[in-house]
Structure P
C-alpha cells in the first residue's frame, strides 16, 4: 500500500525544497512538493522530481567494482575496503598522507556529507581542494568587503522599492525567488535585469539591460561614477561605516563614462538611469554566480558590492548585496563533526587547477585520488588536461551511484546510497535559511552503502575506527548540538519537517562588519594580509580583444556555460527519456555572420578542445555570445569543459569558466 512521507531535496541548489515522497512496495514511486513548506510551498522543479528516477534507475551501481586488465569486475565490500585501506596505509608509510588527493565537489547538501573531512583529518591530513568552480571568487570578494557573504531573508524583498537581478536567471535556477518577484511586482516594486542573455527572468522585468559578458564590474563602476557626479551617494555611510573610499574614488576618476559605456556595451543614458535607480532606496541587488567566473571575477563582485555600499543599500530593509548566505551553514557545529585538530599535515590545490597540481606534484607525488560528491571529468575546467592527470595516478577511487565519466576511469568504484536511502538534514547557503529533515524511506538497492558506512569501514582498517563508532542519529546530533540553545533539536525537526535557523534576516543592520577594521572595506585589509594589493581595480576578462587581441582574432565569440534546466550539473543527463544532444545557443549576430539556421550542426572550438552540437538562435542575446549548458556527459557529446580554461580568478578562489573565447563553423551531417 502506498504511503506518503515528508522529505527534502538534497541537490546543491538555491531553493532547498520540502518534499512529499510516495513509497510503495519498498520503492520511491513519486516525488512532489510539500505544500506546508514556508518557502517552497509545494512547488518543485523537474530536477527534484527526477530524484525518483535516480533512485530507481536500472543503471544504478549495485556492487563494488574493481578494474582488472581494463575491465570492471564485481568484488566484495571486504575485498574493496581491504585493498583500498591497504593501499592508503602503504602510501602513508612510504610517501606521507598528502600523496593522497581528496577530489570533491558539492553534488549534495546533507549535513553528514562533511564526514569525509572527518575521515581525512583522522587519517592525518591529505591534499585538499580550495576555492570553488562555482561561486568561489564571489565568496572571497565579499569576505574582503564585508568580512563574510550574507544575504537578506527572502521575505525582505517585500520591503524593496527596486530590485536589480544582476547576471542571474532565477526562473531557471531559483524558481521560488521568481515567484517572490512576481508577488512583489504586484505591489509596484520595480524589477531590473542586467544580463547578456534575454531570459525568462528578463521577461518579468520592467527594464532589461544587455551587457557584454564579463564586463559587469565596469558597469557597476560607471553607475558609481554617475552617482558621485549627481551627488546621490550615501555620505553618512561612507564617512562613518566604511574604509578606503578615497581609493575607490580615485579609481573611478581615472576612467570616463564614455570609455565604460564602450567597453561594457551599455549606453551612457542607461548607466545614468541605473544611478538614479540605486539612489531610490531601498534597492535589493540579487547577484548570480556566473559573472564572477572570469579572471576579473573577484573585482566584479567587489565593484557591485561597492555600488551597493555607495548607494546606501547595506544593512537596510529591502536592500543588500545578495550573493550568498553563509550564515546558514555556520549555524551547525561542523568542527565537532570534522575534528580539524586531528589533521597533522596538509597540502592544497585549487579546485580549478587540480589537474595541474596532480601532474606537477613532488615531495610527494599524488599516488591516489579519492573522488566524492563530484564528477571532475565532466565538471572541472579543461577536461582534456583533467583526463590526463586522473589517468596518471596509481589508484583512482570513486564513490558514486552511476558509471559517470570519472567512474569509467577509476580503479575502484564504490556504490553509494541516494538521499531517500539514509537520514540526513538538508540546507543551502544560497537563498532561504530553513533546514529540512530527510528521513530514510527505503533500503539502498543491491550492496549500495552510505558514505558514512564506507568511511567507518576504511577507518577501522586504518586504525582509527573508534572515531566512527556513532549511529546516524548520534552523528546528526553532534552536528546540531550548538542549535539546542535555540530550541532546534533532531527530535523537533523530525517532528516538524523543517525549522527556521537563527540567522539575521537583514545582515549588517548594526553596521558592524566582520572585517579587521569592523567597517565595510573598499580597500581590503584581509586582501593585504593575504598578499594582494587590497584595492579594487577596473580589470578586464583575460580573453577579450583588449586583453588578448591575437586570441580574439582567432576566436571572436564569448562562450557562456550556464546551468542546465533539467539537470543539476551533470547528475541527471543519463536519466532523460530521450538521450540529450548538445544544444549550442548563439546570438542572432553570430547566426547572421555564419548563415546559421535552427538545428544546423556546428563545431565550436578553441586551443583547448572542441565540441559539436545543434544550433538554437537566441534573438535577444548580447551580440557575439554563445551558450552551451554545462554538465553533459561525454557519451552524449560533451562536456563543454573541453573548451574552458582551468585558470584561477584574480583572488585565486574561483574559476574562469566564462572567460572563454571560441570560434564556430557549420558542419555537414553526412
Structure Q
C-alpha cells in the first residue's frame, strides 16, 4: 500500500474520461452495477434530502433520475459492520461483525460480489480507508480489491485514507475498456473526521469543514458519473448510493459516531437509479440489508435464500411499504471499551433503545430524539420484541462466522510460531454507571484535554485528566491521554507508571496496550516490550501487523534474530505490503549478511528493501537499507542514489545523513560530506558512545581537508 496524504487539489477530480473501447454492452446483457458508499454521510447534508447549506448537485441529480428512500437506516454506526451488512445481505446478528476492530468477516460468507461474479460479472472494489482493509475479510468475490489507501501507522489516532479523487481515478482505470457486465464498489471516506476538505471547499465551507468534505465527495462522484455518461454506459448501469452511517456533529454530546445509535448516525441516504426504472421519493422503513436483494431483482438474478432483507423493487414501483421491525446496535463501546451494550429496534414511528438507561422516541414527531418517552411508558413489550429478534436472528451461523475468520487467521499465525491464548471473560452485568450516556461525557473531557495539550497547555491537560481518573478510574482514553502529556514533557517513567495503572484496571483494553508498547519502545525497554506482549491475551494483537512489527524490533534489539524474523513474518502474513516490516526484515538479513558474508542473505535483504520501496515510495528507511545493501555489493553510485532519496524523503534521518556523508567522502566530495557529517554531529553526537563520537570527529577532520 502506498502512503498518500489528503491533497489540496486532486487532478482526477477535474479529469473526465470516456471509458474507451471494449466497454460496449450488448442489448441482451445484464446491466452493470455501480455501488457507491460514502463514509459518514448524513442524509440531511444532501440537497435532495433537504440540505440548503451544502451543495451536492451530483447526488441530487442522481436522486432525480432514480428513487430516493426517505427513511433508510443503517443497523450499526460503524464502517466494517455496515459494509458487511450491505455486501452480505444479512444483519450483524447473523454475520457476527459488530465493530471495526475486533472482527473479521468470514471468507465463507456469500457476498453480493460473489453472486454477481457467478453470473458472469467482472467485479472490483476500490476502498478509501483502513477500516475496509482487505485483512478484514470483505474481499470475497472481487477480482480486484484495491485498498491502496496508505499505511495505518503504529498507535495512529486517526485512520489513514486516500481522497475521493484518488479513489475515483483508480475506479476509472479499472473501468477503462472493461467489457460488460461489471460490478464496481466505490467507497469514499472523505466526510469522516478529521475534516480537511481541499480547496476551494476549505474556503467555501470554512465554518463547516464536514460540509466541505461532503461537497468534495459529491464533486468526485461527478467525475465518475460523467465518465459513464460519455462512454454511453450510464443508461446501462444500475447505481446504488448510500452511506455506511451518519455523523453526530455534537448532537446528544457525541462529536462523531460509534457510541450512540440516534438518527444522526443511523439514518443514511439511499438512492437507487435503475436503467429505465422508476423515479421519485418513497416513504417506508428500509435498510442496508435490502440492497443485496434489490440488486438481484433489478439485474434479473435469483435471490439467494439466506438474505434477510426485502427487495425494494415493489416499493420503487409504488407499492405501499410493508410493516417491519428493524434491529440496530452500537457495540463498539462494549467490545473495545467494556461499556454497556446498546441495542434496539425501530418499528413504525417508535424507536426503542435498550441500555441500562433505556430510551423510547417517536421519531416522526421528534426526529431529533430530544424527548425520551421511556419514563412514562411500559417497556416490557418493547424489550420482549427485541429479545425475540435477537433470538431468531442470532443463529449458530453468526457465531461460526465470527469464529471462522478468527480461527483461520489464528491458524495462519500459529503455523509461524506462538500466538496469544485469548481474552478474559467479558463483563455481563451492567448498570446505569456503565451506560454510554453516563460514560461518554468523561470521554469528551479527555478529548478536550488532548486539545489543551495540542495548544500548549500541558498543565491544564494533566489536571483535567487527573480529575477524570479521580472520578472514574475506568476511562481508557484518560490513561492514554495522560501518558501522552507525560511523554510530551519527556517524563517517560511517569507515562509508563500511568499505563501500568491503566493496564491493571483495564487489562483487556487494546488502546492502553498499544500506548504502553509504544512508551516502552521509546524508553528502550525492549525486554519489557516482549514481556508486555507475551503476557497480554488480546485477540486484536493477533490481527495487528503493527504490533508484530514492533515485537520484531524488540527481538532485534535484544539479540534474538530468530524470534525477530518470525515476528516480521507474522506482520507480513497479515499485511504482505507492510513497508516497515519488509524494511525491518531486510535490515535483519543485512546484519546477518555482514556478520557471515553470505551473499544469499545480502540478496534477500536487497529484495526486502526493494519491495518496501515499491509498495511505499515515500518510506525513507527502505531507501536507507537499499543503500546499505548496494554499498555492500560494491555499487557505491547506486548506494549514494538510494541514500540521497532517503534523505530527500526524511531530512532528519540520522542513518541517511551519516551513510551519505561517508559515501561522499569516499567519492572525494569532501565539502558535501563535511556538511552532512556536521549536521549529523549537531543532532546526534550527544547520544553517541565515546568511540563512535571519536570516529565521527575523525571523519569530519578528513572531510575538512583540502
Structure R
C-alpha cells in the first residue's frame, strides 16, 4: 500500500468526496492519516436520566416504552418521537427527517442513545441522538474522534475513510524516531500512535499518542531550525561599522523625544553593528511603540558607514508608508531611499534594480519582491524585516545571502512571552521596547453584547459626522458549516452599506480580494475617501490612519487576545480620542475573562502571557496570530514542557551528529529535510 497514493482510490471515497478532502489539504493516504482529530466525544459513560443536565451531550441506556410515532408537519419535514425510561426517569427522544428509526426501534427493547439533552418545564428530552441496540457498539460505547471538516463532508465519512486507510496501511508507517529516543522517553511506536490518536480505546491512549506525535513534530522542527540557523549564521565575520558614525546625530535632530526603551534598544544595536559578529537581533515592541524610527536610525549608521540597507515589509501599503517615514527623517542627510514593489511597471523596476546594483540607492524598501533573484546590491550591509512572522527563516536567509554576512534586525509587534521567544528564536538576541511614546493616546476599550449594536452604530455615525473614520472587523470572509452563526463580511457589509450606514462611504476589505484592489481600498481609507471600512484581519499589520479613531470588532470571542490587541493598535494613532469596541457572544467564564483582560490591559506582553494562561484546548489560541510555526498536532502553548525537552535533545544531537549522518538518525534526517524543503513558518 503506497502512502503517496491518491486518496480518491481509497474504498468509499471516489472523485467527489476526494474533492472535499482536497479542500482540507488531504490529497494522499499519508495526508489523511496525518489529519488529526480536533477533539473527541467520550461515548463510554452511561448516565442515568435523573442525572442529566440541560445542554449537555450524554449517553443514556434506556428501554423503549412505546414504538416510534412519526408524523409529517410540512412537505419536507417529518418528526419521529419515542418515549424511553431507565428506572430513574423518563425521556422524550425526537428525530427530524429520520423516518427509518420507526423500523429500527422496537417497543420494550433496550437501546443506548447519545445526543444533546434539553430540559424544560420539568421534562427531559434528547434531540436527534445516534443510537445502538444494547449489545451493539457501532455508534456508542467508544471514544469517537471529531475532525475539522467542511460543508457536505460528515464526521462519519471522515471516520470511515480513516478506518479504511488505517486497515490498509497496517504496519507500513516508517518510524523516524531512533530507538534510543523512544526508549529514553518511553514513547510508543509511530504506527501504534497513529492508530490510537484516531481510534483510542481509553482517554489515556489519546494522551500517550498525542505526546509521541507532538514530540516528533517539535524535535523535527527544532532540528530543521538549527540546521537552517547554522547555514544562515555559518559563523563568518560580520561587518564592523565605523565607530565615527554617531546615531546621536539623528537622534538629536528628531522632532520628538525617544523613549528610554528606544534609546536602550539603539544602544544594543549600536554595539552589535560595531562588533565583528554579524548582528542577529529580534526587536519586539508593542503596536505603536516606535520600532520604525529605531530601524531608520540603524539604517543611517549603516549608510553613513558605506553600506546599503534592505527593509522588507509584508505588504505594499506598509512599504509605501515606510518610505514616507524614512524620507522624512533621512532626506536631509543626503540618503537616497527607493521603493521596490510589485505594482511598479517593468521599466520602473529595471531602473530601480540598476540603481541598486550601481550603489545609487542607499536604502531599498520593498515586499517579497526584494527576494527575487534579479535583485542585486552593490554593498548590502543591513537587512531589516518588519513583522517577522510574515517571512520564513528561509526568506530571511535569502535576502541576507545578497550581501557578505550583513547585519539582520528582525522586528515584530506580536509580543511573544520571553520564554517562548528564546526557544523559537534561539539564534537571535532579543531586545524589547516596553514603553509607548508619550504622544500615544490611551484607547478606551469596551466589551459589549449584540443588544448594544444600535448604540454602537449611532456612536460611529456621531464620530464620522465629526470627520473621523471607523474600522469594523469581522472574523471570516465566507461562512462555513460550523460557523453559520457568524455573519460573513460580505453579508454584514451589505447590511451596513445598504441599511445602517447608507448615507456614508462604506467599503469592504478582505484577504480574497486582488492585491491591487486591496491597495486601492486602503489608500482611499488613508485619504479619507472612505469613512467606514469593513474588513477582515488583513488590516492588522502596521498601517497608519491617524484620522481613524473607532475600531469595532465583531465576534471578538473568535479572535486570540494577541490578535485583538494588534487590531486595537490600528486606532489611537492621531490626536483624537480613540475607542475599541469588542462585540462578543457567549457567557462562558473563559470568554468573560478574555474580554476583561482586553478592557483592563493595554500591555501587549501581559496580554501575551494571559493568552498563554487562558490557552484552553488551543481552539481559541491557534498559533497563527503569534507568528509562531503551525503544527499538525503540537501546540506551542500547551506543549511548552515538551518543546523544552525537544530543544535540549536537538542541541545534544546537533553537538554529537550535526549532519545526522549516523545510521540511527537516518530516518530523522529524512524528516528534517522534508520540513526544510517546505517553508518553515517562523
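Tabulated data
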item	result
For -11000 (helix-only ellipticity at 222 nm (-39500 (n - 2.57) for each DSSP H run of 4 or more, over all residues; to 500), calculated) the corresponding structure among P, Q, R	R
When Rg/Rh (Cα atoms, Kirkwood Rh) is computed for each of P, Q, R, the largest belongs to	R
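Quick note: the coordinates plus some simple rules give every number you see, no bench work behind them. From a predicted model like this one, the values you see are computed outputs, not experimental measurements.
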